[in-house]
1. On mean count of other Cβ atoms within 10 Å over residues 76-83, which of the structures labelled 1, 2, 3 is highest?
2. Which of 1, 2, 3 yields 1.5 for distance in nm of label points 7 Å out along Cα→Cβ at positions 148 and 204, as computed?
3. I have 1.01 for Rg/Rh (Cα atoms, Kirkwood Rh), for residues 36-179 alone, calculated from one of the structures 1, 2, 3. Which structure is it?
4. Out of 1, 2, 3, which has the highest value for distance in nm of label points 7 Å out along Cα→Cβ at positions 124 and 228?
Structure 1
Amino acid sequence: MELASIHFYPVKSTAGHDVHEAEVQPWGLAGDRRYLVTDGEGGLLTAREHPMLLACVAVLDGDALTLTGPHAPPLRVTPTATMSTVAVWRTPVELTDCGDDAARWLSELIGRPARLAWLDDPTRRPVNPEYALPGDRVSLADGYPLLLTTTASLSRLDEWIAETAAERGEEAPAPLPMHRFRPSVVIGGVERPFAEDEWKRLRIGEVAFRVAKGCDRCVLTTIDTATYSKGKEPIRTLSRHRKRDGKVWFGINLIPDGTGTITVGDSVTIL
C-alpha cells in the first residue's frame, strides 16, 4: 500500500489543495484548517449550509493568507488583536478575528454576514476524550487531526451508486471525485474495500498514527463542487450499505503518534 495523495484545507469548509508532501504536526497537517468562518456572534458557518464557501480558495504563504473567489478581487488577510469565543461544534474555542475586510469579502461570497477567525494557538482545542489521549489536540477540523480514505473503498462505493441508479431507472452518474469526502490522506493499493474499518494503528512513511474512530458522513459530501448544488449521493447509497448506529460511514479518523514529513508514494504499513 502507498500514500496516493495528500490534501489540506487552510480555511475550514473552503476548497482544498493537493500537495506532494506535508508536515504532520500533533494537531494535523501543517496549515490545515487553522481558519474558519463565523457568523460574528460565536456561531460556526460551514459549506453544509453555505455551499458557496467551496468556491473560496485560500492560499497560504508562510503565515499570510490570501482569499480568492469568483465574486471579488483576491484579498490578503491580516489577523487583528481581537479575540472571540466560537463554538466549534460542541467545543468553545478562543479565536483571533481577521478584520472587517475579510468579513466583507466573505459576506459578499455567501450572501449573509460572516467573519473570518484564526486559531493562533493550535494546542487550544482538545480531541474528544472518548476517542483520544489527554494530550491530543486538533486544529479546526471537524473532530480529529487527519481523515484517511482509500481508493478501493471509493471504487466500491461508485459501483454501488451505479447499481442504485440502475435499480431506479436513472442514468448512471459519473464516478464521485475523492475530494467530495475532504480527506487528508488517500491510500492506494488496498486489496479490499473498507479494509480500513479494521485498522487500529498504521505508519505512513516514518510517521505513526492511531485510528480514533470511523468517520460518519454528512450532507457536505452531496455538494457538487462545480455547481455548488446538493444531490442525493453518496448519502443515499451509503445509507443502504454503510449505515450503523443511525449514521453512514466512509473513511477513518487519525491521530498522529509522532511528527514528520509524509510524501506521496510513501509506503503504508498496518501496525
Structure 2
Amino acid sequence: MRLATIRSAEGTFAARVETDTTATPIEGYANVGDLLQIENWREIAEKAAGEAVEFGEKDLEAVVPAPKKIVCVGLNYANHIKEMGRELPENPTLFVKYPDALTGPFDDVLVPDYANGKLDWEGELAVIIGKRARRVKAEDAQNYIAGYAVMNDYTMRDYQYRTLQWHQGKSFEKTSGFGPWMTTSDSFEFGGELATFLGEQKVQTTPTNDLVFGPEALVEYISHIYPLDAGDVIVTGTPGGVGHARKPGMYIGDGDVVKVTIEGLGHVANKTVFE
C-alpha cells in the first residue's frame, strides 16, 4: 500500500495511492503524519472508499510534512565511507534535520546566494515510524516501522564543514524533497537499487542492503536514546558518489535537476534554483 499527502485548493489531504496519478482520499486526515497518529491507521487507509481523484507531481506535498523528529545517519553506506577515507563505524553517527527543511518531492529547491558554492547531492532511504518506539529491540523493530520513502538530501558542504557539527549544512529551508509517497513496510523489499541523477548523469548507485546499520538496528539504537513517535523519520544515509568526494569536486548548479530513485519506492526530482 502507498500513502501520499496531496495538495488541493482547500489544503492537503492524506490519500491511498491507486496509480501514479490517481488516489483515494482518506477522509478526516490532512496528511500522512496525522493519519499515523491513529493506532489503526492501516485499517483506516485500507477501508477508504471515496471517489478516486487525479493528481500530478506538483500536487504532492512532503509525505509527512511536519514530523516531530527527523534523525539523520551519517556515513552509513560502506562504499560512501570508503570513498571518504574512513573506517566502518562501530556505532551510528546521528544528527538532526528540522521539519522546515522538507519540501514536496517535485518542488523547486531555492538556494540562497550565500550557500550555493559547494552544493552537493545525497540520495537517501527514509524510514517512517508507525507507533511510539521506546527501547525497542532490533528483532521487534519492524513492528514499529510504518513504511519507507525517498529523501533528496541537498547538502551545503561549505556550511557543513565550517565546524565539526554537520547539522548546519543539512537543514536549509525547503531543501529536502521527501516522498513521493510512503510505501508500507509490507510492500517494500530491501536490496533494490538506490540511484541519484544530476540531470541525465547517474552519480550514485548502490543496493539498499549496503547499509552498515539497517532500519532495525537504527530503530534499536535511536530508541534507546530517546523515544521515536509515530510520524518520526529516520534518514538512513547516502551511498558513494557524492560530488564533494570527487577530484576535482563536482557540485550542483543553477537549473540542475537532482533525481533520486529507489527501486520499489518511486522517485523524487527537484530543480535547483539559485536565488
Structure 3
Amino acid sequence: MMIHDRSDVATKIKPEVPHAARIWNYWMGGKDNFAADRNAGDAVAKVYPEIVQMAVQSRRFLIQAVRYLAAEAGVSQFLDIGTGLPTMQNTHEVAQSIDPTARIVYVDNDPLVLVHARALLRNTSPEGVTAYVDGDYHEPELIIAEARKVLDFSKPIAVMFMGVLGYVEDLEVMRSIIERCMHAVPSDSYMVLWDGTATGEAVAEGSDKLAESGAVPYYLRSLEELAGFFDGLHLVEPGLAPITQWRPEDETKAPSIDAYGGVARKP
C-alpha cells in the first residue's frame, strides 16, 4: 500500500549531492548510494571510524526495540518516521514475524527512499499492512492525517525516530515534532528514539566533516538534551542508554558508543 504517492520522484534524485539516507546506506554496507555519498561517508569515517559500527548497531537497536514492543508490550502498530533506505530487518519484517497482523506506516521525504519503498517495503504476512507516507517530519499533522488511513489511533502505536532528528538544528523544533506526534497517539503508546550524542571529540569532528562535505549537517545532542525529549514518558529499562547496551543479546560484547536511545511508554 502506498500513500501520498508522486510519479516524478526519479527526476528529484540528485546523485551529485551527498544525501543522509544514502550516506547511511553506504556505512551499513549497502549499494544504494552514489560517489558523492561515498566520498562524504569516507570523510567522516576517516576521523571517526566508529561511525560504521554506529550504523550497524543502530539497526540492532531497531530490531531489539521492535521485538520488545511486539512480543512483550503487545504493540501491533508502528509509525516509523524518517525510515531511510530499506535494508535488512526493516520494522515491518521484525514486527510481522512476531505478530502477523502488525500494521506499519513508514514516513520519509527522500525520493530515492520512495523508489525503493515501492519495491521493497511489502508485507511479510497476508494479515498485516505495510504502507508508506511521502512526508516531512516537520509536518507532524500531515503525517498523522495520512497515518490515520492505516493505523487505528484508538489503540497503542509505537512512534519511531531512529537517528533522524539530529538533522533538526533547533532543539525546540525537535521537541515540538516529538510532542505533536506523541500527543496524537493514545495512552500506552510508545516512543522509540535514538540520536548521535556529543560524548567525544572524535564524533564531533566527524559531524564537522559531514557538514563540510556538503551533506545536511547533523547536530549532536548532549545526554541531558536527549533525556529531555522523554519528559512525560515512562522509560523502559535500561532507560536512556548507548544503543549497543539497550538489551544486548551478549552484554560482554556491548561497548559504549556515541549514540544513545530509549523506549518509553506514554502514560
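Every read-out reported here was derived from the displayed coordinates using simple, explicitly stated rules and does not represent laboratory data. This structure is a prediction, so every number in the text was calculated from the model and none was measured. Cβ atoms are built from the backbone, for glycine too; each structure is taken alone.
1. Working: 1: 12.5; 2: 19.0; 3: 25.4.
Largest calculated value belongs to 3.
2. Values: 1: 0.8; 2: 1.5; 3: 4.5.
Value 1.5 for distance in nm of label points 7 Å out along Cα→Cβ at positions 148 and 204 corresponds to 2 out of 1, 2, 3.
3. Numbers: 1: 1.06; 2: 1.01; 3: 0.97.
Corresponding structure: 2.
4. Details: 1: 2.8; 2: 1.3; 3: 3.8.
If we compare distance in nm of label points 7 Å out along Cα→Cβ at positions 124 and 228 over 1, 2, 3, the biggest value is for 3.
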